[in-house]
Structure P
């Protein structure tokens, strides 16, 4: 197979930098364009010193029209609104796009505009865009020309609860998602709230009842449930670089005899969906996910605990927000688009400590 030529718009953000790291080790991909408005004509390795003598190219502008003539796939690791403002029929006729922003994740444009506070510049492409959660939409991704790469919180939150929602084992209207993220999830831009002295020795909730990943989680789990759902989602910022831990709570539905499902029955449901998924690891009984166990990898670690006393189930999931939560998932989507082994370039052993 010929080498896949890749262009990255937003190559100097944290997700873009992770894309460069992963694709530099991908045997079937070659990055030919490092797009960054902030660092035009600067060597990429001067922005990310870890790429010294690995990437010698200079950063370019984000001219998607020009880029589409040079590559097979474009990754847009950019703020919300940019990809939607650049994409058009001509570009989509030439190249596949994996968009790491939220521009094409939500099917109802009014919901997108309400939660993100901006006008959608190309709503005509929303319907055809495929939500790129590979473990759920794999076959649709393979046929797509525009992939909406899921958000980091959403990837973790959806995959953790999906089997039980799909099988109708929980009351979806009682679902609560409590999630913690490292500071890289906030991006590389200079913000007072992300300064070392603000974040270190601190943990805080933010976006309470207003976080923009809420409708994305609701929409995707709503498809699984077969009905609209509304959840409480509360994210927290913790003083670490990488990682997301989601702890989710819901009432279990009782069986016909009035008893709760057993551990073995719940485990069998998770195994039904994930036993053959390389990147989803359902842990052994009594072992609960930790962010350190997935750091630097494309894995999702999941487990659960049945609380017999309250009738609830507690579901837990952990990912690296920059890999499975962003760049790794984007590469996984690229592999599907070009009929490559899904784990190509992603066979990453988690780093520890």
Structure Q
């Protein structure tokens, strides 16, 4: 399959290229960057030297890029993928957007949280969380790749919501991310002296991944959901740990919780269950497409606490995009993704 990457110079774009390099069914034909047009990608990312020495193009020639491509991956900031989607609307080219533009079934929710108009409201799109929407992804024209925090959190909560074991309006999500989730553009808060040996919350009660998690929980449970999500920044480059709390419904037992996770994820290669009372760690999934999950039952408070870890650049971005690509093409989902996590 011929694939192109629009916005290839962000961390997710570079990670996508790393994964696609070992994908036997993918050929990268175009890579673009508006800020680095004409430069060689390997000059910007020396780790790709001798692997991707091709020049970066402009997306202004999107018609030619689309005509040359079976799939276009979009790694642009929110608000920009819709331009590509509209340009390719009448072409057979399929789209996987790593940003937020096509994640929401209700574009009013997108506009409320992202504060930009949605200019492609009628686009046929599917939410790209592979383990939950596999059948829809197979034939989708546009796949809105799930966000990083949301992937870790939704996968943690999905069995509980689907099997109606929790009160979905008692959910609290407390998540921590490595700084690569903030992108490559330098900011004071990501400057090494500011970040190192520190740990902080940000965007409390206002993070844009909140409605994305709510959307998935509502879809799974059939119940209107309002939850709290608090993200934190950790002084490491990669990884997300999501700790999710919820009140169990009356008469729900620990064995029922165990059974729900086992039933939902028994055949999911990229979900590794550590079981009740386990403790997943971000280092155990670093550089991989795995999501490790464990859960604890607090009998004193009647709550379940679920711990979930992913690599934010792989399962939280580029790896998930390739997993969706594999599903959409009918390939084995592990193709190009069956890497052992890097350790230590």
Structure R
């Protein structure tokens, strides 16, 4: 693991997920830019001191010198955004499979370069759009693929949070000390780059459709904030299919309110991350239907994705574990179902979305191709 040391939420989530799926053992890494803190973390986790490396270069040199059956097979990158690309390039070049946090890179050009390198090296690259690991998101994907909804006529997705309120309305030093608000570390966008892209990914994952154009209106909310904290994006798939993505980090009281609704001519589907065990199907002619995990009526991918018997809640760790599970199958060369883990191509699509949204806003809210 690169990053994810003491106090890092997302690194802890990755470690828990990898343990839940029973396919991985963490044997070393570079856990903090501060080597002393990295060593403290390694000791706490029971990782041998000699495999707690000071730099990524040191890790690559030492691990590639080991016998093939001893060295690390896969590395998880859970650092701030700006470090994803340079570390991914170095590790892929050295022959490591990767699990990487999103957004995958800082620019579209970097994302395309990574995709080419993954193809050249024939390695597995998993991008952790975690929400695609929920059983009912995968069931939604299968239902739509069957054509059950008829002609899709409208797609809405939103992701509302409120966590940044206390930061932007605090002291100036508090604003400048948050890396997600700094373009050097976060990239071109805060809100759309961090959570709006999850809504975008869910739309393309569940429907199998690609968003062709976007028109955005972004808002930094407060003077002195360099990146967007709130925004609305109109999306076009085709002449007769449109929708909207709404995302915000300043909706007071909201936690992780990610929802998606796909409306068809025969039926519609709705799912929400804060109540993830329930997928609702709506119809003009029948009562609403509720799908839940771990039942025989679910399709193959959803049925294979539940980690608990029916009646027991599935959560974010289990969703991420499903992505790790699919990644393990790929690394081993085992057969896996498309959609078991997001790939480097999903990372390219995400970067194209983020930069198209930023470009649209800067151009005075004009339509931009994704």
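Only the coordinates and a few stated rules stand behind these numbers; no lab work does. Not measured: the values here are computed from a predicted model.
Match the computed value 19.1 of mean projected area of the Cα convex hull in nm² to one of the structures P, Q, R, and report its label. The value was obtained from structure R. Work out which structure the value -0.31, -0.65 belongs to, where log10 I(q)/I(0) by the Debye sum over Cα atoms at q = 0.08, 0.12 Å⁻¹, for residues 168-311 alone was derived from one of P, Q, R. Only structure R yields this read-out.
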